[in-house]
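Each in structure tokens, the structures are laid out below.
Nothing in this text is a laboratory measurement; each read-out follows from the coordinates by a stated rule. For clarity, every value in this text was computed on a predicted model and none was experimentally measured. Cβ atoms are built from the backbone, for glycine too; each structure is taken alone.
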Structure 1
Amino acid sequence: MHIIKYIPDFQEHCIEIFKSNSPKFFDPEELKLFDYYLVNDVEKHYYVVFDDQELLACGGIFLDLKSDQAGLAWGMVHSNHHRKGIGKYFTEYRLNLLKKIYPGKTYCIETSQHTARFYEKLGFVTEHIITDGFGKGIDKYSMKLAN
């Protein structure tokens with residue numbers, strides 16, 4: 001596996017990864033937001049994971065200047081490759097980037113009930129939950145990395 005920076009050529013592959021995780025992990029309505037993000041809001045810290053010639057995962061990191069928090073953004077692994085260690089490997093890579101690029105910040109993520117336990121195992125704690133926060137049946141868990 002290798003990780004490289006996202007370029008617009010990867011947009012359709014990332015959309016395919018999103019669709020493979022919908023509707024369980026992402027509400028189909030979020031596709032518009034994700035597509036907009038890929039076209040207009042991708043900062044310099046969005047990445048993709050390849051194995052041989054196949055794009056397996058995508059995700060990034062961010063810094064919110066208003067809240068002075070940094071975090072994980074739009075991370076996902078193609079559903080055909082869940083439970084193979086790719087998500088953990090990629091998330092740890094992004095957490096290390098956060099600590100290197102934005103040291104001393106509070107690190108956060110918004111995720112669902114389906115992946116909250118995964119992030120708990122990596123040291124995140126749930127700050128609050130909004131029922132159906134991402135869509136019908138997909139609760140929004142706001143989590144922060146414990147110090």
Structure 2
Amino acid sequence: MEASLSYLKELFALGNTDIKTYSPLTLAYIGDAVYEIVVRTVLVEKGNAQVNKLHQRASKLVKASAQSEIIEKLKEDLTEEELAVYKRGRNAKSYTMAKNATMSDYRRATGFEALMGYLYLTEQWERMLQLIKKGIEKGETDGREVPGK
């Protein structure tokens with residue numbers, strides 16, 4: 001199987017949409033899923049555990065406040081293009097909000113997810129994974145569990 005989105009697009013007869021036409025909330029929608037699958041994969045690959053414990057560990061990393069902290073620590077490492085995508089996501093008008101999150105955390109988390117979605121859809125997977133790893137490792141100093149450690 002090809003390691004690209006082109007196989008998925010071919011299999012499901014999807015067109016090639018210009019990434020710039022996606023709304024930041026659409027990018028955040030896919031970015032949320034991509035980030036969660038990366039976190040879950042790392043946790044599962046660390047070793048077999050009860051599903052409830054895996055869920056608790058993953059939840060600490062995927063909640064809005066954690067994503068907000070991660071993006072704040074990553075901002076200095078972002079390219080101009082990545083920072084622009086993040087800001088579009090952060091500034092998008094959403095009519096929902098995560099429970100147990102402040103509005104500012106939720107907006108920053110939406111920006112983070114939009115960036116993850118953008119990197120995924122543009123097949124910049126290595127960069128996406130580097131940023132996720134760096135962000136999670138920087139969060140280690142905040143007392144969060146770090147997958148892969």
For distance in nm of label points 7 Å out along Cα→Cβ at positions 31 and 71, which of 1, 2 scores largest? 1
Could you tell me which structure in 1, 2 was used to calculate helix-only ellipticity at 222 nm (-39500 (n - 2.57) for each DSSP H run of 4 or more, over all residues; to 500) as -21500? 2
Of the structures 1, 2, report the one carrying the highest value of distance in nm of label points 7 Å out along Cα→Cβ at positions 79 and 95. 2
Among the shown structures 1, 2, from which was the value 2.1 of distance in nm of label points 7 Å out along Cα→Cβ at positions 63 and 103 calculated? 2
Upon calculation of P(r) over Cα pairs in 10 Å bins from 0, in percent from the atomic coordinates, which of the structures 1, 2 produces 11, 43, 40, 6? 1
If Cα Rg over 2.2 N^0.38 Å, for residues 15-54 alone comes out at 1.67 when worked out from the coordinates, which of 1, 2 was used? 2
Upon calculation of relative contact order in percent (Cα under 8 Å, 6 or more apart) from the atomic coordinates, which of the structures 1, 2 produces 21? 1
